[in-house]
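Nothing in this text is a laboratory measurement; each read-out follows from the coordinates by a stated rule. These figures come from a predicted structure and were not determined experimentally. Cβ atoms are built from the backbone, for glycine too; each structure is taken alone.
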Structure 1
Amino acid sequence: MNPTATIPSLDGRRFRMVSSTTSAVDPDAPSEFVYWERDGAIWGEYSGDTVTFGRFVGTRTADSIWVSFVHVLVSDGTVVTGDGESELELTADGLIRLVEHYEMHGAPQLSVCEEVATH
């Protein structure tokens, strides 16, 4: 873990998408993400809502991460690729929130994912 980070490691944590400018998020079946982290590297997978399956890999510096991603759309099987940067925040209840900035369809996008409580 980066010594200047204030947010704990993402290793083994699960997140659910709560909002996105790319598409409406289905509150009953949102995309879910699993993150892994080691020695400054980030990787993981996601699925649900508009995504059949997806993978990402990237790096962490302090409380921000940068990833490249690829996923397959449920609607028509299109493969989508891109990259983005997320700021890591702590919620009032001590869980992690990812505020993701990326580009898709030639325009800047924003999504928010929140950690799934395990207790």
Structure 2
Amino acid sequence: MDYSFSFLCCFLATYVTALGYNLNVGLLVNLLVGLVFIVLGNYLHKVKQNYSVGIKLAWTLNSKENWNRTNQMASWLYILGGLLFILNAFLQQIWLLIAIIAMVIILPVLFSFALFKKEI
């Protein structure tokens, strides 16, 4: 995704609000973030070992097998997180947002560390 899509969404939201329509920004943001997470999840498992994109931890960068397994598992979590973000667009629950963000950050780190301890 490039920045022009983000700018387009911001401009449209601004104009819709300026014209007097009631726009639920929470719904719009949750839908867009969910879409971004799903797109990232679809590409995360294909990423080769690098220092720019992926779950970049010291032990994932030292082991190709750890990198592949961690990013494959994180890929599914990102897709699930994206679907939950889209669900939350209609529920508007802050605890669900916190749970999703914690899930996509903490679980891959713990999984990767467990693989590291098994010397994978």
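Points worth noting:
- Rg/Rh (Cα atoms, Kirkwood Rh) from the coordinates reads 0.94; which among 1, 2: 1
- Given -26500 for helix-only ellipticity at 222 nm (-39500 (n - 2.57) for each DSSP H run of 4 or more, over all residues; to 500), calculated: source structure among 1, 2: 2
- For FRET efficiency 1/(1 + (r/R0)^6) of positions 21 and 77 (r between Cβ atoms, R0 = 25 Å, to 0.05) computed as 0.65, the structure of 1, 2 it came from: 1
- If you line up 1, 2 by relative contact order in percent (Cα under 8 Å, 6 or more apart), the top spot, with the largest value, goes to 2.
- Answer label among 1, 2 for the case where mean count of other Cβ atoms within 10 Å over residues 45-52, calculated from the coordinates, equals 11.5: 2
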